[in-house]
Each structure stands twice: as C-alpha cells, then as structure tokens.
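Structures for review follow.
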Structure 1
Amino acid sequence: MSMFTWEVVEPAPGQPVGPRQRLPWGKTIGLGAQHVVAMFGATFVFPLVMGLDPNLAILFSGICTIGFLIACNNRVPSYLGTSASFVAGVAAIRAQGGDSADVTGAILVAGLVLAAVGVLVHFAGAGLIHKVLPPAVTGAVVMLIGFNLAPVVAGIYWPQDQWIALITAGFMVCAAVLLPGFWSRIAVFLALIFGYLISWISDLLFGDIHSIVPKLGKVVDHSRVSWHDVRKADWLGFPSGHLDDGVSVVHGPSFSMTFILLVLPGVIALIAENTGHVKAVAEMTGDDLDPYMGRAIAADGAATAVASLFGGSPTTTYAENIGVMGATKVYSTAAYYVAGAVAILLGLCPKFGAIVNATPGGVLGGITVVLYGMIGLVGAKIWVENGVDFGNPVNMVGLAGGLIAGIGGVTLKITDDFELSGIALGTILVIVFYHLVKGRRVELGAGEVTKRL
C-alpha cells in the first residue's frame, strides 16, 4: 500500500481508526480542522512572546507537520506546533542585546543538534536516552526552563495591563480544568478570545490605559485593542514586514556561540517531549513505535532547523493534538495532512497575522503567567511519573545546585568575552553533578523507579 493511500473505514461508535486508515474525506477534513483549533492558541502565542512572527510560525507548522509525517512513514500521527522549550533561552538572548536573527540562528543550531540525536537514537536504540538523560535530570532541566521565565511575565507582559492579565489568567485556569473534553484542551485559544473581548469592552467603558508599550519603551496613554495594522493588511500573501526589533519577518540567521549555549538546554526538553509523545501515541494506537522514535526526534530537529532558516519558530510535537486523538479515537495521519494544509493557508493570510499581532499585552500577561508555570511543573510531572526518590541524596543534592543556578541567573565568567549563565549553566551543572555521584544511587537509597521511556 502506498504511503499516501489509507484504508477507508466507517467504524462503530467508540471503535478506533488507525494511522493508516481514514474516515470518508468529509469527516477527515472536519477532524483536520479540529486539530488546527487544538494547536492554534499555543502555536501563535509562543512566537509572539519570543518576538517572532506568528503568521510565519503557523505557515511552517503546517509545512513541518507534513514533513514529519513523511519522515515517519505515516506511522506517528502528530502535529508540529511552536515549541515552548526555547522561550526562556530566547528571552535571555534578547536580554543580552541579541536580535531576531541571533534568536533564529541559535535555534537553528539547536534543531540540528536535535536531528543528530534522533539519528543516533535511530541506530543505537531508545534506551540510550534513558542512560544519558534519566528522569531526574530531564525533569530538573524542564523545570528550570519554565521557572526561568517568571521575570519575563513580571517585567514585560503583566505591567501592560495587570487587571486584564489577572482576569484572563483566571479564565484560563477555569477553562482548562472545568470545561469538558475538547474544550479544556483549547483553553489557551479560548483565553485569548476572552481576553481580547474583555480588553475591547474595557476600552469602551474606561477609555485608554496608561501603561508601558514595549515597542516604544515608555509609558503612554493607548488603547488596549488597536486594529490599525489589521485594516491595512492584505487577505492573501506571504508573511512580510518587520518585527519589533527591526529585523525582517523572513530573514536569515546569525550565529553566536554565546547565544547558542543559551538555547541548547531546550534540546533536552524536546528529547523528553518527543519521546513521551511517541510513547503516548504508541499506547493509544497499540502499535510498537520504538523503531520510529529516532525518526520522530530527527524529523522534529530538522523541522526546527528549516523553520529557523527562514525566520520561523522552533517546532515540537503537540500534546493538545494527542489529546484530541485520545478523545476521538481517530489516529489517522490523513487528518494531520488536512491540518497541515489548513495551517499553510492561514499562514498565507496577512490579515490573520495582523489580528494575532494585535493581541493586547495584558492578555498575553494572563496567558503566559499560567503557561510558563505549566512548563516548569512539567518537570515535576516527569519526576512524579518516573518515581524519582528525593530521599536519595544523589537526586536531592545532585540536582539542587543546577536548579538554583539556572532559575536564579547565576553567572560563571570563563573569559572576558565568554560566560555561562542562567539556563545554560544550570543545565550543565545538573547533568555534571548528577552523573558525578550517580554511582552511589542504589547504595544510598531506593533511587528512582525507572520507567522505560
């Protein structure tokens, strides 16, 4: 059977549809559109907070998803949306004076490193990941990436409109927990719409707000919602124009070793994320996807590199879309091709991108204060799911120094022109300290109850 041929099925309610099967095209298109809605919120929110173009991110998410499916021989149904793993590294690059070209250059190198890891895993086996990056280490790195973002929320987004931020955050928490099924999975998207509406109503009732505008770098009176650029934008065309730092939306990368080191820890998070997602899909479909583990990691790395080459955002497999599959029991890769095609069409609509770029700062403040915390707590989730024992000094002491160094922004000056700080230094210390003492893990305690990734 050809890669692009699916067995057409009409299953009874509750019966699964496999990756190489599909429903009739009408239903498949509907499911593909549902996957677009599921990935939509986070896929364009993270480019916004990284200072990159959301239209370009949506466009490349569609292109990269299709490339991922082909690389995995249509056996791993997943959507590649914008990755959150590099947000903290990007914030550090910009804090040190780097621009968008420096950001995409660093992420491009990280994508190539992830692709190389995927190739290595393909030939050496998935067990290699567990030996080099056990759950104790992976959880610590993911945690310090998330919690390192706290100052970004406090210093950039929240001050733009604290009350809208608070209301939006409250809505997002309630939507993610209290709404049923699919609706809870698109809480970011719903929070964005809600925050947009509340901001618009606040403009009507209370007038302009007196707060800082990051683009201007000063406090001024301004509307919360401004569609000035939306009205000027075309309905159809390639992403164009300039980002807030003056760099073209579509641009070539610049390379700096200092900046590259700031984002490399994100590779560890992506390895853990991709591995967990492939295992989750395998559990749902009942297929043995270990032979495709290396392909999936390599494909995600290559997709990140290709997107960054043109100024796009980094990618990763999306839990939101895996959640949709869990709810519908439809694992057909055909639906993901439809989702990729729809995303490409959205990416070619500049007016859509202008609407996204007009998102009020307070809304982003409310969304990111929850999202960034969730990224950090994913690290704790990795520890819990893998039974990491913090009664064991190897885990407790071996990880402690790296966590504080990474979250607290500790700096280690190597030369006059080169230093390690924040996430980069924290990740190195976590890995080195843990492996330095791991030989006594069994002797000193029960250790972590290892779960094969």
Structure 2
Amino acid sequence: MILIVDDDRAIRVTLTLLLERNEYTVLSADGPVAAMEVVRNHPDLELVLMDMNYTLATDGEEGLTLLKQVKVFRPDVPVILMTAWGTIDLAVQGMRNGAFDFITKPWDNGVLMDRIETAIALRVPQPQKGMGYRNVPNETDDQHDECPTAAPYIIGRSPSLQSILATAQHVAQPNAPVLITGESGTGKELIAQFIHEQSRRKDKPFVKVNLGGISTALFESEMFGHKKGSFTDAKNDRIGRFELADGGTIFLDEIGELELASQVKLLRVLQDQTYEVLGDSVTRRTDVRVVCATNADLRQMVNEKTFREDLFYRINLIHLQLAPLRERQEDIPLLVEHFIRQTCAANGLPTVSASDEAIQYLQTLPFPGNIRELKNLVERTILMSSPTSKEGEGVLAVENFKAAYQPAKHETSRQPSALGGQGSALTLEEIERASIAAAIEKHQGNLSLVAKELGISRGALYRKIEKHGL
C-alpha cells in the first residue's frame, strides 16, 4: 500500500491512477492530519509519497514536520518527497531527516515508478552472509581452480568482503544508485562490475568513466556527446557516455574530482534522466543505472562546499565502504596465489608458489596502494627472482619478496611486533606521500614509470602530487 499526501486534488488523482495502473493499492491524504491517521492505522503501508507544503507557506516546514512524525511511527517505511527544482534545498533537508529519495515536479512517470519500485524493493531484508554466492574455494576445493562464483575476479574470504558482496548482491536488482568508497586500489571498479552483472541490466553495456580525467570544458561533450560544428574542434558527431550506457550501467569513478560546474550538469541528468547533446536543442532520455566511486570523503567535501549536497544524496542512496588491504590480511594468501598464477600464465613461466614465511612477511606490510600494490609486488618478485625448487615446483622465499619490495623512505610497518621493533606510527597519508616522493626520485621525474610502479593512473598520480604538495 502506498500513501499519497498532497493538498492538490489533481495531483492526488493523477498519482492514484498511475499507481493503480501499476497494480499498487493506494490511499491519499490532503494534509498532515489525515496522513498520520493512515500511518497509525495501516500496518501494511509500504511507502509514503508526500509534498513539502500544505498551506500558502512555501518554506517546507510542514513537510519536514510530517516526515519526522512518519519516521517516529513507521521508521521502516520509505518516504519519497515531491518538490520543485526551485525548492530542492528543502528536499536535501528532508534527506537529512530520513527521507529515502526526492522527485521533482513536474515528474516523469517512468522515473517516478522506478524510484518507487526501488524504495519498496530495498525494504526486503538482506540475505544472510554467505547465501546465494561463493567468492573463494573452501578447504575442500582444488586450490588451483578459479573461485566458482559469478565474480571469479573478486578474491577473498574476509568477513568485510563477504558483507560487501552480500549487500551488493541484494541491491543489484533495484535501480538504486550506489556509491562505493574506499582507498585507491581496494577494488571499487570490480564491485561496480559485480553489481552490474548481478542486475537485470547484465546483458546491456557497462560503461566506465574516470571523471578525474575529464576537464570542465569537455564534460558535456564527453558525457552527453556533441554535434559536428558545435565548437571549434568538433569535426564529427560524438556519442556521449550516457547514450553508450543506455539500458545498462554507467560507472562514474573518482566522482569526488568533479568540478562544481560539472556537478550541476550531472545532477540534472541523474534527477530527470534527460540530457541534451552539445549543439542540439532536442532533449533526450536515458535509462541508466548509476554507480559511483571515490576515495575522497564526500561528506567532508559537502561541509567544505566543494561537493553539492543535493548531488551527494542523489548518488548515495546505497553506500558500500571497502576495507583497505591491511584490514583484510586473511585475503592476502588467496590474492598472492591468484596473482602468481595470473603472472606466470601471462609470461609463459612455470607455476610457482609463495612460502609460508613469505606470506607472513607480506601480511606485515602496510600496502598503502592496497590490492593494486600487492599485485605489482607479486609481479616484480616473479620476474626478478629465481625460485628455489621444492618437490619439482618453484617456491618464492621471503628474501625474494624483500628484494623486490620498494618501500618509501622511512616507511615502517604498522605492525612493529611482527618485525621485532617499535617503529614509528606513520599515518596512511604520510606513507602515501613518502611512497610517491621515493618513486619520483627513483624514476627521475618520469611520471609514467612512477604511476606504473605505484599501480595508479597518471591522472590519479597528478592529483596526489598536488594533494601532497610534491
């Protein structure tokens, strides 16, 4: 059952007809008093769709008060706010107070139904951890077989990873936007791909966009496309990323790098699912699932006014926080084994393994570059080493990894007891800065080689250099 709350009878009737055509049971109320009567007396209520103003006032206080009252009596029932573009700040206040989403007037019926279906679908209890998927072999599995899972590229059995995958699988079917956060190299793109492959859109495109590499001047052309002659260098028509992703999923990586001017343009297409090609006045529709990722603290950026709060709430309906590798040490043996097989196969080398002592050593390292850094270390070790032979198979010893490891100057493990010393308690930021500085010095300023060694893109390296004042 869905409750519509609006003082405009025409809106109540229109929404009732739309929802009933989609086989929902509907009740309506013309104001807060009637609305709370329904909330108190209908335990089967699934969703509330409500306006923000019910008298001549336009400050939204009536709507915010009603929202708080609904959440007191029915905290489990999602509330979708209806607002005009001019009062979107009210919707943001509503999101702070527990609203599930907001829709702007005049609404698009398809977009509205999608939001409603998503809100109701996400009320379903999440599956218990370990149900419906497997991500690593168990003790009885052949250790040299790939993991029998829908995502064999995701390696690990740590509780934090299992929890993330359980949530990702649960939210894959609805079209809810997902925000994936975590340090560089933790596998945010792989989780986005997993969500796409578990969704109803799996047979449609999965389009990846690195927003950190798109300037404000090129944002519209890159994302929405352009017509020939729309600007000086537009010698041909260009198809934008949203058009390429139509029907599928668009993955917006490094969204924290997006300039404010571009954030406004992105918000518009995410809100209405419409856009205009540069140089063309025709409004086009897009049907995409949006998954974003960043290693930035967007909440802090919102407080600092460098990231729009309305955009933050639009992309942050579902939030997945990936743990750094140093907090997933039980995954390191599996990841090392996977990267060894991968590297040996790619280079036509005989299969080797890592000794137990080597694995224990790797588990003491801080890995500021996370999984990407571990992968690079394994590759370097294999290519630089002459493994010892054990029962016909090469074995990488701890000395092999130590010789290939390239720590930053003054870097100290965060587990001093494992190294037999106290060590200095460097922060992750200090370790990252030192790692970059050492790599720049080693490669004499060749940033391509620096980025390759650190396992990050050149664009990400430029931003980190600026961030650390190098």
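No value in this document is a laboratory result; all are computed from the given coordinates. Bear in mind that the values here come from a model prediction, so they are computed numbers and not experimental data. Cβ atoms are built from the backbone, for glycine too; each structure is taken alone.
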Quiz prompt | helix-only ellipticity at 222 nm (-39500 (n - 2.57) for each DSSP H run of 4 or more, over all residues; to 500) from the coordinates reads -12500; which among 1, 2 | solution = 2
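Where does the value 4, 17, 24, 23, 16, 10, 4, 1, 0 come from, among 1, 2, when P(r) over Cα pairs in 10 Å bins from 0, in percent is the thing being computed? Please list the in-between numbers first.
Working: 1: 4, 21, 31, 27, 13, 4, 0; 2: 4, 17, 24, 23, 16, 10, 4, 1, 0.
Label of the originating structure: 2.
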Quiz item: From which structure (1, 2) was distance in nm of label points 7 Å out along Cα→Cβ at positions 19 and 347 calculated, if the value obtained is 6.2?
Solution: 2
Self-check item: Origin of the derived value 32 (relative contact order in percent (Cα under 8 Å, 6 or more apart); candidates 1, 2)
Solution: 1
Quiz item: For which of the structures 1, 2 does the calculation of mean count of other Cβ atoms within 10 Å over residues 171-178 return 21.6?
Solution: 2
